[in-house]
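What follows is calculated from the coordinates using simple rules that are stated; it is not laboratory data. Only a predicted model underlies this, so the values are computations on that prediction, with no experimental measurement involved. Cβ atoms are built from the backbone, for glycine too; each structure is taken alone.
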Structure 1
Amino acid sequence: MSAPEESAGVSRRGLLGWAIGTGVAGLAVGAGAATAVAATQAGGAPVDEFAFEGPHQAGITTRVQDHLHFASFDMMPHASRDDLVSLLQDWSYAASRMAKGLDVSASGAVGGSPEAPPDDTGEAQGLGATGLTITFGLGPALFETEGDRFGIAARRPAVLVGLPAFVGDALDAAYTGGDLCIQACADDPQVAVHAIRNLSRIAFGRARLRWSQLGFGRTSRTSAEQQTPRNLFGFKDGTANILADDAKALAAHVWVGERDEPAWMAGGSYLVARKIAMLVETWDRLRLSEQDRTIGRAKGSGAPLSGGEEFTEPSFHGGRIDTNAHVRLAHPTVNDGVQILRRGYNYVDGNSDLGTLDAGLFFLSYQRTPEQFIGIQKRLSTDLMSEYIRHIGSGVWAIPPGAQKGSYVGAGLFA
């Protein structure tokens, strides 16, 4: 696939003039999607920059950043296979530039004609990359379109189906599903918002925004150097998460293998997103001892109630951890050894109509197959924490492998 030269001109088809249509040029050169390279912000402050290219998409094992903007999209009713391909190409090209702290095109926010809308909205100028990662996913509905207008039904992963109903679900269609998804994470919230804002503009005429979610305060870690964060219940969250340097666990539980089907997904993963409302006012009235019992850990130290320190492996013998405590029901030892990689965030969306805080956890997990999440979630049906949470949004997407130089995310699907 040849790489076209960048143009400073403006064309309507790509929304802002740089839609490439036949390939992706100018992608960042790096050792892998989660490789951090030295960069400098305006003013000399160091910042992480993560390569867009690599065997896996960035934003999965990348160290978890502080802010999230997640967005779900639906393809337009009239959109064709060519529209889908060109959209993924255009998105990949823009993402590769934004991951380096650049505008979405060479013309950018101020370099084009003063008589035309700028290619880039401009609010991230001068901020640098701030660890931005952009991860793209493909939803089940994309493969189910009547008449197979995208020509991909036969290449659908067998495991990519809508999630079943779970005990405690109170799903709102306004936060559920979508043909495509984008996860933008960064250490500056404006950089993450800028990414989704501009990718939404680029999608104009081909796809439209279905729903989105802002997140702050990561609720997991993927690096041993990161401290375990706390969720809005005040407990440490993600103590036992899979880490980026655990290649064996990643191969077993996160990455689609070379022998898995379909072949085009090798090196990819599957993403489950769940918007979980937390009944914080009810929780805040619980005795501390009851909060600890519900989770199965000490609120202060994060240590399991069976004894030790935060990273001590919990013991479920002797009755010190309740049979239905969250930490027990989610633990691999009671889930046939199954693990998932979590990248969730806190959210606060103001107040509800009742005057309570509209807040909770935007849960994100990556796994080799969605069946891993399904099994764990079914086990959590008796979770003591279920009394204080409601699952109000949901989605599942196939996350293709990373883009190779001169290509784009999802290219293998259309090969």
Structure 2
Amino acid sequence: MANNKIPDWVTAELFEDVLKTDIEGYSKVKNFKAEIGSAAGENYATIMLRIHVEVELKDGKFKKVSFMMKLPHQLEILQEMTKKNNMFDMERSMYLQYVPEMEALYKAAGLEITFGAKSYDLKNAKSDYVALEDLGMRGFKNANRLEGLDQTHTERVLLKLAQWHAASAVRVATKGPYPEDLIIGFFKDDNRPMMTEMTRSLGEKFLKCCATYEGNEAYIEKVKELQPVIMDKMFEMAKVDPTEFNVLNHGDSWSNNIMFQYDAFGKIKEVYMVDYQLPKYGTVAQDLQYFLLSSTKFEDKLSKFDYYIKRYHSYLVEHLKILKYSKPIPSLRDIHLSLFKHGSFGFSVATGVMAGVLLDPTEKASFENFVGDTEAGVDFQMQLYSGPRYRRHIEGVMPWLLNRGALESN
């Protein structure tokens, strides 16, 4: 391995076919550089590379292009997890098959809607990979995860999620069910022991910190009762209930997996979702709670939650109608009922991804420390739940979850 994490087979030759196809007048590669593309704490499960290429054209001019490349982590537990769940095959099939299918549904209805970056096939890759255009070249960037998304950003993301959900539901109505791996997602029986152990370990640290949160007396006993059964509840949520409105969830819809493009006046022009590694067919309650609880700003997170669900629902209805959805359109009440029914997933989000989103940048932020029982791991896990920013959010979220019945263990 060169540069600690960059494999020596990631070379200019690997991208030659893509460059020949994509760049008019391509002659040869003048310069090629691969570098680590994300900082600690910005991406846990994979290695992200940014590939910089300077190309010489046939007319003697030069052009700079850039790609993003996702590779498996070198950590054994993560390699095993990504292999067992076909996470790279899954993401590549999302980019190469399902995303284009959803976009084609809109095109047929007279709307140009794009859901993500352009994806590439690399013939001689020596490991699992996902290769994508570098959206940064078109001015796309993440919002500030620590501040959280304001109302304008949140509504634009909800519009994109509603468009995606609508298309994914229409696809089932017209083409039939998704394959089993998209229906089960990450909730496979052979993942259960690892997920249970990880949840138990993090749950212990959360309970320790929870005892120091202001107002914890109202809910800490409920949290203790929930700990042994929370994984059962997650697997219960993962079962598809045919009486609910079901969609293909993005599955990992937090702020770093959402890219914004702005115009010259700073207005949002476009929103793309990235990182389609964990798609899961089922209740919309998954994506909605995951996104709204993990990634919105503190002032809006709870006070505007119901308003945001109403906005999402209006976008959803509009796009189901555009795509001529042939089944009953869910009511706003149906969406709220799903959210209440799967409320314990909100607790899982608040004690899981929300903690990672709100953590100050630190070199200790790694998957090893997220799951490890080393001194560094325990220290990192305690840091997740004890920082002032997380404490502020969780002290608001826990009473809200309690009042919605989301902390019931039965």
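Using distance in nm of label points 7 Å out along Cα→Cβ at positions 131 and 347, single out the structure from 1, 2 with the greatest value. Working shown, then result.
Working: 1: 2.1; 2: 4.6.
By distance in nm of label points 7 Å out along Cα→Cβ at positions 131 and 347, the leading structure of 1, 2 is 2.
Where is relative contact order in percent (Cα under 8 Å, 6 or more apart) largest, in which of 1, 2?
1
To test your reading of the models, identify which of 1, 2 gives 2.8 for distance in nm of label points 7 Å out along Cα→Cβ at positions 211 and 355 when calculated. Intermediate results must be reported in sequence, preceding the final value.
Details: 1: 2.8; 2: 1.6.
Going label by label, the one that fits is 1.
Which one of 1, 2 has helix-only ellipticity at 222 nm (-39500 (n - 2.57) for each DSSP H run of 4 or more, over all residues; to 500), as calculated from the coordinates, equal to -14000? List each step's numbers first, then the result.
Details: 1: -4500; 2: -14000.
Going label by label, the one that fits is 2.
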